Structure I
Amino acid sequence: MTASLEYAVFTELSPDTKPATPGFNRRVFTDTDICKGTAIQCDFTTGIVMLAPGAYHISGHSMVAYFTKDDPPETIVTRSPASAGYCRLRGFDPNRAVDPANMRGLPNSDPSVICIGSPSTANLVPSLFEAFYETDKPAQLLLEHQSGSKPEQIYLRVFVENSKWHVFARIAVRRL
């Protein structure tokens, strides 16, 4: 007997403008593109993706943008040199305090870090990631993005032209 497929895709659109802060910024997904089954859920208040025990294939992207209120309508003005950064996917333990502003507070070598995304810049160049993850108990995951210790004029979300339809992060999870 074949088990039924379970998968989900969650997206962070831009219903508001949200500046980046120093260090790691939690991505907070706003929409469900698709969700089949009950093994994969997302809390749209915290950005936490919850997984039932099992093995998973996880992929997605995260990006940030330069933005000032003086930018011409319907544009993102690129900068050179551009602030560099990347995303990371990690397990979340509500009993373990981590200061997101301290970029070295939870090193990328920590066992809770599942994968690191590709390098990106604040010129809307996404950080891409892909991972396999296995858990024998319910798990909570976070996607984070950092653009250094001084992310001036860098935003996790940009709401312009009265449109929320700007995808700044997406995660796709499939139970294996």
Structure II
Amino acid sequence: MQSIQSIQSIAWWPTVVVLVVATITDVRSRRIPNWLVIPFLFAGPIVSASFGGWHGFGQSMAGLGLGALVYGFLFWMGGMGMGDVKLCAAIGAWIGPSQLLLALVITGIVGGIMAVCWAAFGGFLGELFSGSGDLVFGLRKRGMRPHPELVLSNPLTHKMPYAPAIAIGTLISFFSH
């Protein structure tokens, strides 16, 4: 049975390829295609089991579950697309839960910086901060329901492709883990 480090080194190139393609398609069309993510998602547990046995398979499934849970919640709240959820779950299937947790933290930081820059250059920085305040401080009144105006399904909402942030966070996690 090989170590987790060797499984992560095997995961590097397939992950890089998928992240590059996902980033390009998300920036161009605001979509991450199933033909890219679904095979990558299913291959993760298979490769992990091949190189790490049952432990590798378990780590892969835990990473998949963590990615699906965290980004699934964000999707449920209306702030994340389903392509982002599937991409994050697939990445988790390849890198496991501990590295994914690090990738998620870095992705959140990178995504926040990208959102502020995007809003500043787009001229809607005040709207971004106002909406963020409504999300955080309106939670008590709204409960665990999506904000009616700040969801991706609202055609008036500014939508930022999030695959670039996921890509940067994941790639940095390979060097930090």
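Please treat every number below as a calculation from the coordinates, not as lab data. Just so we're clear, the structure is a prediction, and the values are computed from it rather than from any experiment. Cβ atoms are built from the backbone, for glycine too; each structure is taken alone.
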| remark: Across I, II, mean count of other Cβ atoms within 10 Å over residues 41-48 reaches its greatest value in structure II
| One of I, II was used to calculate FRET efficiency 1/(1 + (r/R0)^6) of positions 65 and 97 (r between Cβ atoms, R0 = 25 Å, to 0.05), giving 1.00; which? | II
| note | relative contact order in percent (Cα under 8 Å, 6 or more apart): greatest across I, II for structure I
| message | Ranked on distance in nm of label points 7 Å out along Cα→Cβ at positions 17 and 49, which label among I, II comes first with the largest value? | response | I
| task | Tell me which of I, II gives 0 when you compute helix-only ellipticity at 222 nm (-39500 (n - 2.57) for each DSSP H run of 4 or more, over all residues; to 500). | result | I
| query | If we compute Cα Rg over 2.2 N^0.38 Å, for residues 73-120 alone for structures I, II, which one ends up with the highest value? | reply | I
| Given 1.03 for Rg/Rh (Cα atoms, Kirkwood Rh), for residues 25-104 alone, calculated: source structure among I, II | I
| remark: Re percent of Cα pairs over 18 Å apart, for residues 81-160 alone: value 47 computed from one entry in I, II; matching entry is structure I
